[in-house]
1. One of 1, 2, 3 was used to compute helix-only ellipticity at 222 nm (-39500 (n - 2.57) for each DSSP H run of 4 or more, over all residues; to 500), and the answer was -27500. Which one was it?
2. A value of 3.7 was derived for distance in nm of label points 7 Å out along Cα→Cβ at positions 91 and 115; which structure in 1, 2, 3 was it taken from?
3. Computing distance in nm of label points 7 Å out along Cα→Cβ at positions 99 and 211 gives 3.5 for which of 1, 2, 3?
4. Among the shown structures 1, 2, 3, from which was the value 19.5, 62 of Rg and Dmax of the Cα atoms in Å, for residues 59-194 alone calculated?
5. Just checking, which of 1, 2, 3 has the largest value of distance in nm of label points 7 Å out along Cα→Cβ at positions 107 and 147?
6. Ranked by distance in nm of label points 7 Å out along Cα→Cβ at positions 83 and 171, which of 1, 2, 3 sits at the highest value?
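We did not get these values from a lab; they are worked out from the coordinates using the rules stated. As the structure is a prediction and not an experimental result, all values here were calculated from the model. Cβ atoms are built from the backbone, for glycine too; each structure is taken alone.
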Structure 1
Amino acid sequence: MTKFLKSLLAFALFMTAAPAFAYDHIQYDDSYWPRSYYVNAAFGTFFTWGDVNERPISVTDSLDNKHKVYTPDMFFFPSPEISLGANIRCFSLNANFQYWETSQELVGIDETENATIWRVGFEFIYNLFWPEDFQVGIGIGYSYTSLTAENSAFIGEKVQNSHLMGSGVSLVTNVHYYITDNFAIVPAVKFYENWFKFVNAKATGTLDLDPFLWQTYVYASVGLQYQF
């Protein structure tokens, strides 16, 4: 009988403690891997140098006709950036988009034409000092870049728009300063190493670039982030 009472008491204690243990365990998991989502609107400036700034491109089409493409000399230009992402504990994953239209001189000729650049990318960032209000982020990214210049492709007697396409990898550094639980100011500096692999014009279609055009981009910006 004594053994039965001891067993019954042990069972009662277990049933009393089990809900609390399960609750603490759930709370622990949620607090250890908290998730949040954010949108960040930033505006900054690009500084860029490399093959695109240095010389025009000579390309050969499928009929062995040679053509000349004069690239825009885009050393300095502003650009906004929109990012959508998720925070998972001290890590951030985001997709970002940039678009800007500008007027630039063409390399190799004394002409100024309109140029459009847009970039879509993905970033993975580790946030130091998480979960403090002041955090420093370090990460890497991958992006696709499109650069279009008007009246820059000389194809026989025709003058057409040119369109450079390529990919890039990036090193990302930023700082989060949370004003409230939902809003943060986010200065950032991003280093892109980009290679343009293709050039397109209406008359020639898409042609491979050999060698690739290598271009370095540095983007410094300040953004306002809303987290929910």
Structure 2
Amino acid sequence: MMLVYPPVGLEAHILKEKVLTLVVENPKIFYGLTRDIYLQINGVSGETVISEDYKPINLSKAADIITQFIPFTVNKKDILSNIYSVLKEKSVDGSFYTATQELYMYIERYLYELTEEATAELKFCPPQDISPLLKAFDLRISEDDKTLGEKLLEYFIASRDYKGRSIFITVNLCSYMSNKELAALFQSVLLHDLTLICIESKASSPLKNETRIIIDEDMCII
């Protein structure tokens, strides 16, 4: 896999066994690169190209960019929506169909008994699917007592499984994690066969499981 950014002549190999870290010390280039990737992920054409076997990858379908780490939640709206959609289909498939219908019948019976002595005339409509029940119980990915690194890994995996994303770009992640935490996250990402690109505005200590490229203030590539 390759990452190419023509404005500075950057051509970076993305190895399966390494996380790619781009240290961009020139503020204008840092802004231009991150903005370009962000816009492409949101469906706007741009200059940055990430390719595999010389075929450009559609970043709006395959990639995600994380620029905010405080606060950070795994439970993004689009991920939860896709989880609910998967569970909705599962609830009416095979053995779950009978269990789902029995659940609806139990809830209806409960509501009839609950409203039996009400002075007002009350009515209720059974749900068309199980989604309202999932929301009522606030079904979500557990984040209790997890570190930022653990949340990020959980988010990467959920984005892959429920959104089809496999390339993740972070911006200034090193400012929020120690080298030990970063090394553990990088190792976990690689073990799950995910692609991680870290764009940083300043250099930290290099790690053994990363490939590091520096674009300095004079736009020289080191």
Structure 3
Amino acid sequence: MFKHPLVNLWFFLGFSLSLLMSITYTGWGIHFIILIIIGWINKRQVKKVLRRLKPFILYFPIMLILYILFSIFLTDNSIKIILNEAVFGFIKLILMVGAMSFFIESTPSQDSVVVARSIWAKTGKPWKWMEDFFLFLEMTLRFYPTFQSNWQSVRNSRKSLGLEEDLSPWEQVKTATSEIPGLLIYQLRRADDIGTAMKLRGYGKQFPRGVTNPIPFNSNHVIQLALITLIFWGIHSIAAL
């Protein structure tokens, strides 16, 4: 939607919060139209977003049955009210997950950390704990995709060898508990090596650190944030009428 990562994040968070606070059919309809527009603008990410939504759609019948059972035993609501709350609660969930999926697919996670560091560097505050926090985020975003890829490779290898065809869900959990610790230790060792290299290159001697490719944040972006806030406030106010 927006080129600047922070403005983009603000837009999708505003969409999710506004949708969460909407309690009328008009509000849900307006947010559904907005999501359609988002999908039209981000046509390339539609297939990826649908893949992210697939588990929610597949498990909806199970969640619906559990919700109805608990509601019947714990509340005095009629079946009609329970079904209405369940269906529209599910619609809210799908719209929120769909919107945030578009954000994840359209905005590299590393950019969010870079823009936060760029803004922080302008303050000139020599706070070591803040720099350590940024470093923690950067390392997590760097190694989690690798860990996920390695785990998927292990799963594919076991499937190709026919080792998981007859495993029960409990046996699959036991297999994961035996394989995942080794993958985590490998990633921790890599992180430790990178941390040592950063110390040798001077990390910890100057705060705040510089940013190699800073992402600018100026008054135009502040205006965009304010406009987005006003738009969603207006949508929520109209939907409440």
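1. Only structure 3 yields this read-out.
2. Answer by label: 1.
3. Among 1, 2, 3, the structure yielding 3.5 for distance in nm of label points 7 Å out along Cα→Cβ at positions 99 and 211 is 1.
4. Source structure: 1.
5. 2
6. Biggest value here belongs to 3.
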